[in-house]
Every structure is written in C-alpha cells, then in structure tokens.
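These are the structures, in structure tokens.
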Structure 1
Amino acid sequence: MRTYAYLTLDVFTAAPLTGNQLAVLLDARGLSDAEMLAITREFNYSESTFVLPAESPDTTARVRIFTPGGEVPFAGHPTLGTAIAIARTRGLEHGHLVLGETVGPVPVDVHGVTTHGGSGRFSVAQLPEERDAPGVAEMAEVLSLDSADLLDGDYAPRSVSCGLPWLLVPLVSVDAVSRVRIDHAAWRRHCAGRWASEPFVFAMTAPGSTTDVQARAFCPGLSVPEDPATGSANAALAGFLAARTPRTDGTLTWTVAQGVEMQRPSRLVIEADKRNDVIVAARVGGDAVVVAEGTLRVP
C-alpha cells in the first residue's frame, strides 16, 4: 500500500467552508494517469492537483490538474491553491512561483502564507482568445431564460480562452444570473462539442455593491454541475471586459462574486493590462485557506 500526503483548501475565500474546494497531492510521483483520475473522483471536488518535480529549471514544480471528467490543461483555483500549498510546504511566506502546467508555465506570486493559508495572484500563460459562440436565442434556451435576459451586440455571447475555453454569456442583471438553470438537452444541441462548451454567465452589479460582477460557471462537459469559483473563466472575463472598455492603456480591475447561489461565496480580483488598445496581460487573484491535511492510501 502506497501513501500520499495531501491538503485540501478552500480557494478564492479567506473563510473555511466557503469558496472552491481543492485537493492537492503534494508529491504525486508513482501515480498513473488512471490513478490520478480515480483519486480526483474519490475527493469529488471540481478539481484536484498532483504536484510532481519540475521538468525545466525555470519552473518550481510540474502540476497536473484533473476534474472528475478528466485532465485539463489549465484551471484557475487549482493554480492559486496549489501555489499556496507548495509555498506552505516549503516554508515560504512570500515568493514567486512558476507552475509547469500543460498550458505552459504559469507565474504565481504568493504572500502572507502561513500554515492556515495565504493569498496570491497568477498571470495567464495564454492571452485571451475570442471566437464565435451560439447566439442569444440558443443560449437563452440552454440557460432556461428569456432572450431578453441576455445582452446582445458587443456583449453577445462569445467563446473566450486563456488556456481553457469558456462560453461567456453576459446577462442583463444579477437577478437573471440567479435564475439560470441548465437545460441539458439544449446544451447538447447547441454547445456540446464546440471549442468552448461550458457556460460562464455574469452580470454587472448595481452601483454601491461590494463587487463589480456576479457570475456563475456551469461545466456539464467536465462532470461538474456548477463551479463556485473559476479562475480560468474569470481570466477570460478580464480579457472580454477589457476588450470592450474604451480605455486604451493601463490596468483595468474588477472584483467578482461567484458561488453565491451555491452557498459557497467566493471573491476574485481580475485584472487586464492594455497597451495601445491591445491586451498584453491578464491576472486573477484571491485568498485560500487550508481546511484539512492527511494521508491517502493507494493500493
């Protein structure tokens, strides 16, 4: 029987039992792909990560990310949570880490790391890429909404990726966000098999709110009904919003609430840098808190 040390963290929150759950195997050497997938399904979180020795001298560690549906090349809350877990294990209160993920090297700055958790911010390895998406009528059907609940024109649904493609759907209000229910038959007709198939819905909040955006992520193609905090989708959102903001230079910042409807409230800070009206960087930051640690037994 082999044993593997693990941590679980709640990510994009500073309060235990909120945010997005993550399991991190701190030294996954000796595990096969099938075993990593089986362990991910055992934890049954939206993602689990497996830390391996660095494959190149410019990275801190190799990190593989699995959902219950299989391996993904990049994901946001696993990146942030794993970086904080690695820093905690190595006794780093502050530092710059580079995680070697399938999408490429992902830089992460961490700070305030203790045995209880910490904060951090990652930069995307791939700048936002936009492609076509199903139209307003089709997406309204998928989301069980009226077409009037969706924005159109420059804010019509778009497929956007910073390493993991998402189907971004701007809605007219936070109320519309709360009313979304995925019609799986409509999703299979309109979304399944596309470059971006997983819907990420959002709306700008009212003036005076403590956040700028409220969002939800649905992942029927990844065996995750709803995700409470989604860094990869929020990185894509930073690019989407920045591309539609008249400002041509500087850093644009938004604070996003997610997971509210799931009773797993999460808070993410997203940024995009523009230079001469071109997006040159995107980042996602937040907190993570350690919830549990232990030993996993694998036959």
Structure 2
Amino acid sequence: MKRRALIPSFYIIDNRYFHRYYKIMTGLTPKEIRYMIREGTWDKPTVGLAPGYAQMNLVILPEKYAFDFLLFCQRNPKPCPVIEVLEKGSFLTDFSAKGADIRTDLPMYNIFINGKFADSKKDIVDLWSHDFVTFLLGCSFSFEEALLRANIPVRHIEEGKNVPMFITNLECNKAGIFSGKMVVTMRPIPKEKVFKAIQVTSRYPSVHGGPIHIGNPLSIGIKDLGSPDFGDAVSIKENEVPVFWACGVTPQIAVMNARPDICITHKPGHMFVSDILNEELATF
C-alpha cells in the first residue's frame, strides 16, 4: 500500500500556505524530505531544508564523458567539489545517503540534449540508462547553517527565495571537452561580519569553502545584482557588501559548451538532501 504523504499536498497548491509548509519541511529529517520529494509533494528549492545536513549538486553523464568531467572537477575544486561518484549504471547512493534513488529524490531535474536545455522534470526514471555515471558535488546551502549560527544573515532564507546565482567572467580550467565560465552565488553580508563569514565558510572546502570575490561585482563581470542568471534577486541593505562564493551550477555552463549527447543535472536550487552532517565535511 502506498504511504500517505507526511504533509497534506494542498499546502503547495495555494501560495498562501507556502511559508507554513516550508516551516514544517525544515523540521523533517533528510530521509523524510527525500520521501516527500519522491512522492511529488515538494518540487521547490531546498534552501534551508534539513538544517545541519549537507546538500549536493547533481551531474549525470554517459560513461564516455565521465573521465573528462571528473578531470574538470579535479582542476576546478572550488565550483566542483566532488563528494560521491556512483558506479556506472547505479542510481542508488551509498556514501551520501544509504539507498537514496538519484532518479527520484531531487525536486527538479534539468535535461540537456547536445548541450542545449531541453526540459525540466520531477523524476528521470524514464530517461535512465545503464551507462550513466552520477556525480554528487558539494553545495553552498550546506554552510548556511554555520553562517546563521554565527549570527550572519542569509538574505534569501530571510526572504523565502532561491539564492541568486550569476555567470562571471572567470574562466574555469579546461579538461577534455569541458570548459566555461564560473558561476557564483551571492549573499549580502554586513561589512563588520565579512571577515567572520570568510572564517566560517572556509571550514567547508567540500561545499565550495570561502568566497572567491568580495565587493564590486563588475570586477567579475556581473553588471546587475538585481538580475541574476539563476535563482532570485534579494535585497541588499545599507552597509552590506555583496560576497560571492563558487557555485555548483558551473558544470551546467560547461555542459552547454561541451555538448554531450545527454546530461542530467539538478535544477538550480533544487538539490539532493544527503544524510551527511555538515560538520562531517568541516576541516577544522
């Protein structure tokens, strides 16, 4: 018998109920959240969910492209920190979460055909192939709990939005067929807390670590902070500084340049919620 959803599905139908629903979701375990996602009850960004647990970016490629992509990650560890690689054809995770199904347990997937975005789907069961290799990469959502514990505001959480993401003019190191510009996330930080934000996030190199740029966005090719390439714009208050971290959407730019036959990624902001505690990824 199919289990009933843990939370009534009507919450996601009317936006008036969204924040109440979101509040309940943050109190669930990663396994419960993945169940909700698998049931189709939650298809929104995972920002703020399962506080204390690591979230991850997803890239799935046919085996013939896997070595080049792994090399791309190795040469670009800031935007592409590898946490787990599944065996060819396997869709069940082991290290990140015991037995989670990578085909169903993310809220939304992006499908790229020959490097062009083709569709977004809630699951990829019908697309699965025996030669797929899955990569799970660290995500900056993971260090946001540490920022909040240090009394550093995280604006997109405060405003109930997805994190703003921007394509920069910073070139990644090429590897095989993969190359492209780095994508970054932006969080406005009070001037007096910028150094603390650097200290806090630098403890988590497996989820992008410390910032790659602080201050003037034009220096890294960003013309308008009010028009992110992915995610949502957030307010920046007086005496706050824009701080930029490397982002796991970077591989999606590399995929568009490489033009593999097919590639499946997470939809920006719609991450894999793992069973790994953030502190397990901290270095000091």
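All of the numbers you see were taken from the coordinates with simple rules; none came from a lab. Just so it is clear, the structure is predicted and the values come from calculations on it, not from any experiment. Cβ atoms are built from the backbone, for glycine too; each structure is taken alone.
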Query raised in the report: To which of 1, 2 does the computed value 0.60 (FRET efficiency 1/(1 + (r/R0)^6) of positions 32 and 224 (r between Cβ atoms, R0 = 41 Å, to 0.05)) belong?
Result: 2
Query raised in the report: Which one of 1, 2 has FRET efficiency 1/(1 + (r/R0)^6) of positions 40 and 248 (r between Cβ atoms, R0 = 25 Å, to 0.05), as calculated from the coordinates, equal to 0.55?
Result: 2
Report summary line: If volume of the Cα convex hull per residue in Å³, for residues 88-183 alone is calculated for 1, 2, the one returning 171 is structure 2
Query raised in the report: semi-axes √(5λ) of the Cα gyration tensor in Å computed as 31, 21, 17: which structure among 1, 2?
Result: 1
Query raised in the report: Which structure, out of 1, 2, was relative contact order in percent (Cα under 8 Å, 6 or more apart) calculated from, if the result is 22?
Result: 1
Report summary line: Calculated from one of 1, 2, mean count of other Cβ atoms within 10 Å over residues 112-119 reads 17.5, and the structure in question is 1
